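All of the numbers you see were taken from the coordinates with simple rules; none came from a lab. Note that this is a predicted model, so its numbers are computed, not measured. Cβ atoms are built from the backbone, for glycine too; each structure is taken alone.
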Structure I
Amino acid sequence: MKIYLMQHGKALPKDQDPEKGLSEEGAREVTASAKGLHRLGVRPDVFFSSPKKRARQTAMLAQEELNPGAGEPVISETLSPLAPPGEALDFIGEAAQGKGCIFVAGHLPSLARITGLLLFGEPAEPVAFINAGAVLIDASEPAPGKGVLERAIGPGELARLA
C-alpha cells in the first residue's frame, strides 16, 4: 500500500478566517503539489482528512487533481493535530482495506507522529513536513513498523513537476 501524507497548505490567520481555511497562496501550492504528484503517476483510491477546514480543503484540492472519481474525502477526528497516532493508523487501516494507494491531508504534529509510528513502531517525528509537501510511505499495511520511507518531496519540487 502506498500512503501519501500531506500537511495542509498555508492557512489564513484566525482574524481573517476563524476556521483558518487555506489562504490563496496555500490553495495554489496545494494545487501545484497535487499536479506534480499527478505527473508522478499518483492516483489514490481514497482520500482522508482531519475535520479542520484547511485539511479538508487540501484533501479536496488534491482529490480534484489526482482522482476526481474517488469520491469525497473521508473525514476523521483521528487525524486531528493532537490525536493519538495509533488511533489514526487503526482508522486508516479499517477504512482503507483493499485499497492500494491512499492520501492523507492533515497537520503537525500528528502527521509526523503517524510517520514515525509507521516507520519505527513509535510516534517519533522523523520527517520534517512542509505545508503542501508530501511524504510517501510504502507499507504492507498501515500498522506500526510496517512502512518504508520512499520519498519526502517539498512543494517547490512538486510545482516544478507540474
Structure II
Amino acid sequence: MATTQRRGRRIMMTPGELDAFLAAERTCRVATVSADGAPHVSALWFAWDGTSLWLYSITRSKRWAELRRDPRLAVVVDAGEQYGELRGVELTGTAEFVGESPRTGEPCPELDVPERLFARKNFGLEEMVHDGRHAWLRLTPDAIASWDFRKLAQP
C-alpha cells in the first residue's frame, strides 16, 4: 500500500493519525464507475481494521452492480467545517466481495473482525445484526492520500 505523497507532505497524516481518524469517522463517500463510464458517488458507513476499509453495502444498490461490473473504486473520508480544520483520507484500489451475498450471518472467520468493529462503531453492539439485504466489500488500498489542514497552523 502506497502512503507516501509527493505533494502535501507537510499536511499528510502519520500512520497513527490515519488509523485514529479512520477508526473514529463513520461516513465515507464511495466513487464507482457507471456502465457508461460516468462516475457515481454515494455515502456509506465503514469500518477500518488498520489495513483494509470494510464497506457494508446493499446488494441491490447501483453501487453494488457497478462494482460487480468494474471493481475499481475510490473512497474519501473527510471532516472539518472551516478551511483550517479540514482533514481527510482518499483510498483507491479494487473492491473484493467477502462472505455470502446477501449476508445472513453464516460463519465466515474473515468477517469476524470487521463485523465486530462495524457493530461497535455504528450501533454500539458487540455482534453484527444481519438483515439479509447487505454484504461486505473490502478495499485494501493500492494508494492512500491524506491531509490535515490543522497542521498548517503549527510552526
> Where does the value -0.61, -0.97 come from, among I, II, when log10 I(q)/I(0) by the Debye sum over Cα atoms at q = 0.16, 0.21 Å⁻¹, for residues 38-101 alone is the thing being computed?
Replying inline: II
>> Between I, II, which one scores greatest on Kirkwood radius over Cα pairs in Å?
In response: II
> Taking distance in nm of label points 7 Å out along Cα→Cβ at positions 14 and 86 from the coordinates of each of I, II, which one would give 2.4?
Replying inline: II
>> If helix-only ellipticity at 222 nm (-39500 (n - 2.57) for each DSSP H run of 4 or more, over all residues; to 500) is calculated from each of I, II, which structure is the one that comes out at -5500?
In response: II
>> One of I, II was used to compute distance in nm of label points 7 Å out along Cα→Cβ at positions 118 and 134, and the result was 1.2. Which label is that?
In response: I
